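Just so it is clear, none of the values below were taken in a lab; they were calculated from the coordinates. Please read these numbers as outputs of a predicted model, since none were measured by experiment. Cβ atoms are built from the backbone, for glycine too; each structure is taken alone.
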Structure P
Amino acid sequence: MDAAYFAVTASEDSGVVIRNSQREVLVAAARAYTNIAYVTMAETLAARDGVLLATEQGATRVIPEVDNLLVANLIRSEGGFRSVISGIWHEIRELSSVFGAFDVSFVHGEGNEAAHRCASMPSEGSPLISWSGLLPVWLAEIAEKDCNDSIIE
């Protein structure tokens, strides 16, 4: 999960890649948002989008990989309700309660390139994009590289 945040326009695009336990990409999505005040909110919305997509896919064990350490720590903590992301934090907590396992991991940016690239795809004409089944070549290649480069903590 990743977000591309644009402070000048107060907008953000989220990118999400859902993988199975063998790290194969099942589905990916990207969404554009407007009126986003903070990068922390942008990254949290991307995490929420990932949790929603995992729910839609019927996932039972979910390990969101977030490349923003503050967001990863806030989602893991009980103190997210005191932060600027409290509304989305509550939503993530509620959504994640349906999974048998849910454990947020921090992943360095170089291991999250597929989600980052997906986040660069939405436009005014196409604010919501998804990919499943036969993936675009660029996504398959980047996702393979992510599996080799990711360092999860």
Structure Q
Amino acid sequence: MSKSDLKPIVVEGRNCWRIERADKARMIVDAADYYRLLKQLMADAKQRILLIGWDFDPRIALLPDNKGKGEPLGQYLLRLAREKPARDIDILRWNFGGLKYFAIPRVLSMVMRWKLTRSISFRLDSAHPIGCSHHQKVAVFDDHLA
């Protein structure tokens, strides 16, 4: 197969809104590094936090101590909402498998607390082709992909 035989996967207007060039990029492999950076970027966000993922557990400690304990993500988001009520926090989770989390009392309680918090929006997504999934984690802060 020659280079001229290759066709782009992403086509503006067909399967994406637009194509832009990034001046810098970074790959984060280690979960500890990812959660540390995520916590900092969420704290720094001024207007909006958008979290999209196939698995989103509000019980996870972003910065666990040596015993694995720390402020859970769900509590952290509530604290961010209290500290800056004008900042929107939007969470979109893949619904397949997501429903099982509602059987866990702590998770159900946290999602209900989010629902009662004006600046937090939590949604389950089922709008994808049969057999497909949200198998990624995406974080956007003040309209900047992180």
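For the set P, Q, ranking by mean count of other Cβ atoms within 10 Å over residues 44-51 places P highest. For the read-out mean count of other Cβ atoms within 10 Å over residues 4-11, a value of 7.5 was computed from one structure; give its label from P, Q. Here the read-out was taken from Q.
Out of P, Q, which one gives 19.5 for mean count of other Cβ atoms within 10 Å over residues 36-43 as computed from the coordinates?
On the way: P: 19.5; Q: 16.2.
Of the options listed, only P reproduces it.
If Cα Rg over 2.2 N^0.38 Å, for residues 60-107 alone computes to 1.07, which of P, Q did it come from? Please list the in-between numbers first.
Values: P: 1.07; Q: 1.37.
The read-out was computed on structure P.
One of P, Q was used to calculate log10 I(q)/I(0) by the Debye sum over Cα atoms at q = 0.10, 0.21 Å⁻¹, giving -0.31, -1.45; which? So the calculation was done on P.
Give the label, chosen from P, Q, of the structure having the highest value of distance in nm of label points 7 Å out along Cα→Cβ at positions 12 and 76. Largest value of distance in nm of label points 7 Å out along Cα→Cβ at positions 12 and 76: Q.
Given that helix-only ellipticity at 222 nm (-39500 (n - 2.57) for each DSSP H run of 4 or more, over all residues; to 500), derived from a single structure, equals -11500, which label among P, Q identifies that structure?
Details: P: -11500; Q: -8000.
Source structure: P.
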